[in-house]
Structures are given as structure tokens and as C-alpha cells.
Structure P
């Protein structure tokens, strides 16, 4: 008599090969997104012969930059959803916090300040630089859709806000709440000005009118740097001061309870903090 022996199925299914490569693919896509952002901001300075006053404010290449950046972000989100377990939780948290950014942007700006930056600062600090970059980019895109802020400037805002979130994720936490809040508040001031300085670069090279505040492709880096600093001081410094001070005040006032809540969420949901 033949006795059929049933092979026991493993309790844990083996991970498919593509899933094992998911972290490397995610890192690669994030690197490409950041390099795309750097290229978008700085190509006019690298190839001044292609800069045309008639193409002011990236009206020609802006939609293509948005399309490429959007495709990378979609690929990252689909990659997270396909990972199973922690992946969908990450996407869900991105959705919740992105919606909070939209809601906080609805009241508008006080000069350069918007309360939506507190979400990027807190979440980036709690969940890490990769999450901070993704949230900044996705949340800014969503707020642009809901508030009619679509235009050639949008991909530059997405990258710049993403960098704010990534920087918050790189800050040291320290052993005490006071230390962590102090670092984040100081970073809120610094990033408030840095965001404005970076965003000024998206249109400044098209202001080649020969004034002491304009960019000139025929002068050196030092001269153009002086021109830009003078331009920033006149055009945006006071405006950005509202953002810098507002960021710091919100971090000091609501930073600890919000960080505590997101820290608990990260532990409970076992999110990848990278």
C-alpha cells in the first residue's frame, strides 16, 4: 500500500526576489528624485546659453520636471504598497499627514509663513529623512491641486519642501526633550530662510537685465553670489523672516506633544524610520 506523504508548507512564505530588492530600489528612486531637483534648480547656471527671457520662470521645462518628479513619487508609493505589511502603513501615514498639510495651508500665508511647515518638520524629525522628503513633496503637490497652486513653480516647491522634511530627519534627537525641541526650533529658523533662498533660484537666472541684483553669465561665481544675496535681502528676507520665526514658535508651542504622538505611532505601527 502506497502512503502519500504530504509535504508540509512553510509557515512563512519566502519573500519574492523583487521584495528583497525593494529597499535598494527605494533608495535609488529617492536619489534620482533629489538629483532631478538639483538639476531643475541649477541647469540655467550650468548651461546659460539655453536661458531665454521669453521662457521666464521655467514655463518651458517646468511641466516636464513636474511629470518626471511625479512619476518617481508614484513609483515610490506603489513600491511601498507592494511591500506588504509596513509598506501600506507608510503610505497611509503619508496620506494622513499630507491631508493635514493641505488643511493647514487652506487659511493662506502670513507673508512667507504657513502652518503646513510644522507637519513637515515634526514628521520628518519623527520618521526620518526619506519619509520627510516624501511627505514634503507629496503634501505640497496635494495642496497645489486642492488650492489651485498649479504652475511651473510647483515641482520646485515640492523639492524644496521635501528638502526641509529630509533635513528635519537628520537632526540629532538627544537624550532630553528640551534638546530635541531646541534643535528642531533652530532648524525651523534656518530652514525658513533656506527654503526662501532656494526657491528664489527657480526664477532669478531669468532676470538677466544687467542690474546689480541680476544674474550675469559673464561674471564669476563670487560676483553672482553677491548679486543674489543683495537680491534676496531686498526681495525676500523680511518675507521669509515670518516663516522662520513662525516655524520656531510652532515647534516650541506644539512640538513636544506632536512629536510624542508620532513617535508612539512609529513604535506601534513599526514603521521603517529611514
Structure Q
């Protein structure tokens, strides 16, 4: 399906301008991945600068794993009235879709296409390891299945939105995120990007989001991995959670296609 909902044009233009003009990284670049993108030419060994790989196989194209929740999965507006719980339960019971999933508009696909513009001589693949409704604790449990086994060259971790007091404290969130980062570092050669989220509207209370975002920032520095701070860009755009209702595709926490563009532009700052 194709997402149709968009934020008001003036707000969209302002948000994209902020994303284009505001630095939001910690300065740690994904150096290995960048070298792969520069040196890979998507050709067989006799035509490749480095020949066969360490396993005697043709060198594959670089692989990105995008690891996260519904935003990474590519879910946008709901296909039902969000206040109508009965309709939602009926849709679940009947196996009907609840939301639009637009895989062309999701941030990591937009990011892939921007990489293709910059590195026009090579292909690059993205594995979408986003699951709607998932949280960092569950992501920790599935990191080997959904990330490590693919031997990625770049991993984007974006799992800050879905949290509640029942799951634990912001420190518990941080511990799970740190375990994911350390597992990826220990078991792959991938560069890692920690991606902070867009904010949440006033329709979904979340009193610890700011603390979790700060935890992401701190862990990026402590673990020596790249940070792309999209939350900073949205904070410049607005701190009014009621205003966010008209700027998010599901009026709660899913960015519009332009909101995903913000993520993609922010990610590309690492490659400038």
C-alpha cells in the first residue's frame, strides 16, 4: 500500500529544512562500511580490486540491517479509527491489516536510494528487521536471528519508542540496548548507527522518552558507535505534543513519508 497522509505543507517544508541544515551526529563515521561502498564495484573477482573474499567466494554487495519497531517496519497510517478498539480487535481476529506498510517510503529505503546516488558504482541491500509494536527487550532476544546471522556491514538500531513502566526503567532500556550493541560488535564486523526516534504525540503518554533518548546518546559515545539524533531535529521543529498529532501518520508515533525523509537525510550526514 502507499501512504497518503501527510503533514501540512508549511510544517513539512520547515521540518525538512531543519533536517537539511542542522548537524545531528556525534561525528563517529561508519568507516568500514564507507570503504566497502567506495571499493565494491558489484563485479566478479577478475574485475574486482580485491578478488575473492576470505571464503573464496565472489564478494557480495554491502548489506545493511535496519533493526527496530513499526517505524523501521514501514508502518504509516491506521486502516481504522484509532479510538475504535472493537474494530481493531475484529480486524485482528479476521486477519485483516491494521496499518499501511509503505516499503518505498520507509526511511532505510530512502537512505538506500541516497547511498545509491552517492556511490553510483555499487549495489547495496537493506534487510528490514523492523517489527511493529516491538521493544528493545524483545529486540535483544532476536538480535542473533534477525541481525547477526546475516553478517551485515552496517546495522541501524532504532528501538526507542515502545516502552512502558511495566517493562522497566530507562536504565533497563539502556542495559538491553547496550547488550544489542555489544552482541553486534562481538559477532560481526559491522559498523553500528544508533538512531534516535521522532517524538510521540499527546495521544500516547510516555514520561520517560526523553530519558531513553538520552540513554541512546550516552551509549553511542560510550560504545564508540555512530549516533544519528533525529529526536534533536524534531525538538527544534516543535515541542508541542498536541501539534504533533497532525504531523504523524497515525497521529501518535508513526512519521509520514516526509518524516522518514528526515531520518534518511540525517543518516546521510554521516557520509558527508
Structure R
């Protein structure tokens, strides 16, 4: 991701904030009630327009890897087109602001007309900006465009992979394809053996979905849970209790839970599991 592509998310947020407030102040300035509104509007619109130029440049720099995501190309193209329209329209708005400033410096009665033109164009520009933002949001949240690859850090890509596997597994389970979802989690757990949360999730599914508590207990025995990580220790203990209960060893499950409760007396999940066993 060459150039300034990695900064595209940050830049577009400045564009949105600066231009919305700038246009709002320009509209407010037309009332004549606040003397600062006019100069503030011009300043923010100039800054927002400059930021929109940088946003388009950063988007072009960033689009290559995102566009190569299977199925994402059309969404990338549409986002780019709306971004370019936003930039172009606000360049016109900025020009209207320059004209208004020049006329105001000459005390011309047409300065207000130029400010009104800027306000009307600005409102249109905000509508276009909204479309650009909506398409950008769809690209990010609907296609994972840029997620995990902006920084260039392999760990980000790994997290993206784990997140995708998790959500696909949930979708499979809800659709009655629990075995396929469990297989995905096992595949991910095998790829990242040091990822303890992922290991525990796969173990929980081994009991709950695959109905194989013996395998779940075997996998639990092979895990090294850090003594100082209370959250993971509780989760591992609950997973062990669930597997024991699934085997019919209610006393064993209750013993695990009672040991956990002695160490973590305020944990509601532990108490709820104990109540369920009673």
C-alpha cells in the first residue's frame, strides 16, 4: 500500500467533520447573527476541501490490494467515483468562497450572493459526501475492504482471518451446518496454536456441537493456561465442567465449578452453571 494509502481512514474522517461544520457555519453566517460564522466557515471549507483532495489521493494509493479482494472491485470503483465527485464539487464550493471573500474585501453587495451560492453548493456537496461515506462504509463493513491490510502488519491479517472464521462458523451453526463450522474453527486453531481464546472456542464447540466431550477434555489437558489470566482460567474451567457434564459426570463437573467459585466467588457465570447442575 504505497504513498499515503495507509492514512486514508484518518483523512476521510477529517474531510467529513470539516466540511459538515463548514457548510453549517456558512448557512449560519447568512443569518447575520454571528460575526465569526463567515470567516470560520470559509476556513473550514478550505481545510475540508484540501483534505478531500488528500482523501482521493490516499484512496487511489490504497485501492490496489482492496480491489483484488474477490468480489470487491465494483464496490471499490463506486466508492472512488463518489469520492472524486465530492472533491470536485467542494473545489467549486471553495472557489465560491474565494469569490465571496474577494467581494467582501471590496465591500461589494454581491458578497452575500456569493456566500449563498457557496451554501447551496455546499448542501449539495454534503449529499455527495454522504454517498461517498456510505459506499466507503459498505466497502469496509460489507467486503472487509482494507481491514487487516492497511498497516501491512501480518498480525492484522491473522486477526482478520480469525474474525472471518469465527463469523462463518456462527453462520454455519445457525444454518444447521454446525459440523462445518466446527471444522473451520479446528482449522484455525491448528493454524494458530498459541491463540488460547481460539483454542478454547474450538474446545467448546467440540463439546457443544460435535458432542465429543472426551476429545474436548483431551484438548483441554494439552492447553497451558497462564496462571495470572483469570478470564481464561475461568473459561477453561467452565469448558471442562461442560465436557464432564456432557459425559454424565455431574459430580466431577460440580467439583470443577466449586473449585472455581472458591477462587472467583463473584463470578456470575460460575454460579449460574452450578445452579443449572442442581
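Given 12 as the derived value for relative contact order in percent (Cα under 8 Å, 6 or more apart), which of the supplied structures P, Q, R does it correspond to? Going through each structure in turn, the value belongs to R. Computing helix-only ellipticity at 222 nm (-39500 (n - 2.57) for each DSSP H run of 4 or more, over all residues; to 500) across structures P, Q, R gives -12000 for structure Q. When P(r) over Cα pairs in 10 Å bins from 0, in percent is computed across structures P, Q, R, the figure 6, 27, 31, 21, 9, 3, 2, 1, 1, 0 traces back to P.
Distance in nm of label points 7 Å out along Cα→Cβ at positions 34 and 226 was computed and gave 4.9; which structure, P, Q, R, did it come from?
R
FYI, it's all coordinate maths here, none of it is from the lab. Owing to the predicted nature of the structure, the values given are computational and were not obtained by experimental measurement. Cβ atoms are built from the backbone, for glycine too; each structure is taken alone.
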